[in-house]
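Input: structures, listed below.
Values quoted throughout were computed directly from the atomic coordinates according to the rules given, and no laboratory measurement underlies them. Quick caveat: nothing in here was measured; it's all calculated off a predicted structure. Cβ atoms are built from the backbone, for glycine too; each structure is taken alone.
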Structure 1
Amino acid sequence: MNEYRCTRTTPYGHSYAPNAPCANDKTARQGHYVHAKDEVDAYNQMAKEFPEDLAGKSLTETFTVDFNKDVSFLYRRVGA
């Protein structure tokens, strides 16, 4: 299991203003940290959380997903 930092490129279906810092710099956007098995799963979790952002756009147009860290140790069963 991995942790991904996801951002919304089109919050509420609208793009950021061109002069806004977050328009071109995803590190300036609010990050949503998602635990997922892969990037596709992370995109799908973001789509489920923010369906209003899709508005006929693809997942990769609407959200960014960047690997943050491996969190497999959080999901290991004790004594297994």
Structure 2
Amino acid sequence: MGSWKLSTDHSQSSYGIPVLVHQGGGDAFGPDDIVQLFPSYGPLPAKTAVARLARTKQFSPAEQKLIDRFCPTAEEKK
């Protein structure tokens, strides 16, 4: 995801839920925080932006697990 990374190693991550970290500045964002990953995306909740990016490429099982924990589907929330 370019200069963005999902991580459970950041101090703002808790209970195994990753945060979205901007690698340039180290700022961390939770799933409901508003971010603008790219100028063409506009401001979005981080989980929406990550879900949109996740549809565009294949990820390793470990990466996909982080994505699934960061942006759970409505079915998983039930």
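The table for this structure:
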| quantity | calculated |
| --- | --- |
| Which of 1, 2 yields 52, 25, 14 [Cα extents along the principal axes in Å, calculated] | 1 |
| Read-out relative contact order in percent (Cα under 8 Å, 6 or more apart), computed value 47, structure in 1, 2 | 1 |
| Value -5000, calculated as helix-only ellipticity at 222 nm (-39500 (n - 2.57) for each DSSP H run of 4 or more, over all residues; to 500), assigned to which of 1, 2 | 1 |
| Structures 1, 2, by FRET efficiency 1/(1 + (r/R0)^6) of positions 19 and 51 (r between Cβ atoms, R0 = 25 Å, to 0.05): label with the highest value | 2 |
